[in-house]
Each structure stands twice: as structure tokens, then as C-alpha cells.
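What follows is calculated from the coordinates using simple rules that are stated; it is not laboratory data. In this text the structure is predicted, and so the values were computed from the model without any measurement. Cβ atoms are built from the backbone, for glycine too; each structure is taken alone.
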Structure 1
Amino acid sequence: MASWAEFEAVESDFAARVRALLTSRKHLTLATLRRDGSPRISGTEVEFAEGQLRIGSMPGAVKAQDLRRDPRLAIHGPTDDPPSDDPGGWKGEAKVAGRAIQVESDGTAHRFLVDLQEAVITRLNDAHDHLVIESWNPRLGYRRRERE
């Protein structure tokens, strides 16, 4: 696992592109695990501050309860379709996965830092005929693959 600052230190360009995608929209999708282990998706917002990726929730929110019980999470966004008249205009999508570390719960909000397990960007190649999957994790580093 790694903090956002640690990710930026080893893959600054890729981290900047992941961050740009995650902050291009206000609302993203958060995946957590319910008590029975089944997935739950919720809306979320992210914040980058002091070398950390942060999320929060309202008090008593089920996503906060999920994260307090099982800190594993994934965040995905933005969700835009490639423009039909200009597939190259699609900026792609970013995904991060890791563990939530609760740093604050004051009765008005729950706040969590995200300890990164992986970061991914999915986009089209320059010819717009293959999917490009770029990924990073602390163990394997940066990788890039193309798929038809």
C-alpha cells in the first residue's frame, strides 16, 4: 500500500493523469463491501491534500459503516462515453483501489485517507482502435497494455 505522495514520488506523470481524471467531475463511484461480503456502490467525492487522497461521508452513512468494518474500497470515474463523432476525444476513466483509514469522525462527518493498492487508467490508443490499460501498484510498478 502507498500514500498518494508515495505514488506521485515514483510515477509523477501517471499520478498526475489519474488525479486529473478523478477531479474532472465532482461525483465518482465508490465500491465498498457490505457486512455479508456483497458489493455496494455509492457516490463519493475525493479530495487531494497534504499528499493524501481523501474521501468523506455523512454521519451514519452505510458506506462509512462498510469502511469501518472492512476498509477495502475502489473508486471509479469519471464515467463518460467516448464521443461517437470523435472517439479520440474520450479522456478515459481512472480507478483506484486500496484501504480506507479513518482519520476523523466528529459527529458531522466521517473522513478517510486512501492507502493505495493500485491505480488504473483505461483509454483509447492514438489510432482509436485499441483499449489502453495503464496501471500502477507498489509491488509491480507501472505497466501498460493494449487490447482489441
Structure 2
Amino acid sequence: MVDVSGKSATKREAEASAFVAVIPAVLAALPSNPKGDPLEVARVAGIMAAKRTWELIPMCHPLPLSLVDVEVRVCENGLAITSKVATTAETGVEMEALTAVSVAALTIYDMLKAADKGIEIREIVLERKSGGKSGDYRRRK
């Protein structure tokens, strides 16, 4: 792990996104999914994953997260996932935001795989981050 003891604890935020490509028939059947509501289960899974990122990614620091927000919304060709994570700490929360959308996407796959094994997880990206020594970052569209 990198030594962050010399850094100041400052407000840091990060946002990430992912897309899960799902065929229209599976999207139409979401309300009757036998495992329950895939959107809500994925949202909770993403939040839980962000809180445990330091246990999943070997060189990540445990961070006191002040906000973890995960949203899953139905789009024309699938499900769009976004996360926003914030902390006041010595290091950033990019990995927590990315872990949140990744685990949410995997959860959607798990919840829907009985209906279609061809579901694709795509475009896991950091959208923006703020705070820290490296300053602000915003992904170009």
C-alpha cells in the first residue's frame, strides 16, 4: 500500500458508470423476475461493495465513506448504472465508485442470467473525481 500519512484529509468525491446490455424481452420481464427486483438488489450490492473495496482490491486503503449512492435505470437497450462516492480522507474514492458499479453490474447479470446468458457488461468507467493532490478529473464524452 502507498503511504498516505503525509497527505491532508480533504473532501474527495468520485463518480463512475457502467452499462449492462440486455435484450428487450428480458427488460420487459423485469417486474416478474423470480429472484426479485434486479434494480434494487443491484443498487444495494453496489453500496455494499463500495464499503468493502479495501477488502477486495489488495492495495486499497480502508476509507470512512460519507456517501455511497448507486442508481440503476432502465434504458432502451439495457440498464445504466451510476455511482457517487464521497469521503474526507487522505486518499481518493475512485476505486470505491468503480467497484460499486462493477458489482452492481455483476449482480444484474446474476439476477437475469436464467433469462439470457448473453447479457453483456460494458463501459465501466470513471466519470469524474474531485479533491486530492491530482486535482479534478472529468471524463471526455
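The value 1.03 for Rg/Rh (Cα atoms, Kirkwood Rh) was derived from one model only; which of 1, 2 is it?
Numbers: 1: 0.99; 2: 1.03.
For Rg/Rh (Cα atoms, Kirkwood Rh), the value 1.03 is produced by structure 2.
Have a look at 1, 2 and say which one yields 0.95 for FRET efficiency 1/(1 + (r/R0)^6) of positions 54 and 78 (r between Cβ atoms, R0 = 30 Å, to 0.05), as calculated. Present the calculation step by step, with values, prior to reporting the outcome.
Numbers: 1: 0.95; 2: 0.50.
Corresponding structure: 1.
With relative contact order in percent (Cα under 8 Å, 6 or more apart) computed per structure, which member of 1, 2 shows the largest figure? Present the calculation step by step, with values, prior to reporting the outcome.
Details: 1: 21; 2: 40.
Across 1, 2, relative contact order in percent (Cα under 8 Å, 6 or more apart) peaks for 2.
Kindly point out which one of 1, 2 the value -9000 was derived from, the read-out being helix-only ellipticity at 222 nm (-39500 (n - 2.57) for each DSSP H run of 4 or more, over all residues; to 500).
So the calculation was done on 2.
Thinking of 1, 2, which structure, once distance in nm of label points 7 Å out along Cα→Cβ at positions 102 and 126 is computed, gives back 1.3? All intermediate terms of the calculation are to be shown ahead of the outcome.
On the way: 1: 4.9; 2: 1.3.
Among 1, 2, the structure yielding 1.3 for distance in nm of label points 7 Å out along Cα→Cβ at positions 102 and 126 is 2.
Work out which structure the value 13.4, 40 belongs to, where Rg and Dmax of the Cα atoms in Å, for residues 30-69 alone was derived from one of 1, 2. Don't skip to the answer; put the middle values down first.
Working: 1: 11.1, 35; 2: 13.4, 40.
The read-out comes from structure 2.
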